[in-house]
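Chemist: Some structures are shown below for you to check.
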Structure P
Amino acid sequence: MLEISKELNLLKKIHPKFPYIEGEVVYAIRHEMALKPNDFVCRRIRLAFIDESLAVEILPRVVELMAVTLGWSEKEKEQNLQEAITNIRAKQ
């Protein structure tokens, strides 16, 4: 994971309160079959269960990283963002 993060210059923390870095999103896509923002926020780092508001706060960056990696259009980015917010707030 660190190798991917260094290679892509994604060593920045997703949020200053938590140790997770941006490269973990790309790693989750490439090696753990994460295809949706909630795959990362809910199932990989479990932040949605620790702090719902922070999970929603980091979603735009998670979606942006996923969009670049998965080749999403602007419409797909918005759809995935809204779906993730709805699911987090519903605790799904």
Structure Q
Amino acid sequence: MTSCVDEMLAPLVDWYSQRMDMARAYVDAYRQYGWPMHSLLRLKLAPFHLLASEGAVHTDKGHRWHMNILCRLAGADHEILLATPHRIVSA
């Protein structure tokens, strides 16, 4: 009987193991964007989307446009803004 239960539970255990691996990968990915904050001078913003600017809402723009604009803005102020690394991937 134990082997029957093990056989039934194996797909569920596998599914949860995969979910745990994905959660760990997510934590590893975002952890690089955090650092100790002993002062507001260490505050950095790493934007990945420009919601709006004077007279415009940018919902009609693609991801590449957003990332290029934000990279240019980050280049203008290295004290606060941090360019967000990104890749364009073709499926």
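Coordinate-derived values only; no laboratory data. All of these numbers come straight from a predicted model, not from anything done at the bench. Cβ atoms are built from the backbone, for glycine too; each structure is taken alone.
Chemist: One of P, Q was used to calculate mean projected area of the Cα convex hull in nm², giving 5.3; which?
Modeler: The structure behind it is P.
Chemist: If FRET efficiency 1/(1 + (r/R0)^6) of positions 7 and 39 (r between Cβ atoms, R0 = 41 Å, to 0.05) is computed to be 1.00, which of P, Q is the source?
Modeler: The read-out was computed on structure P.
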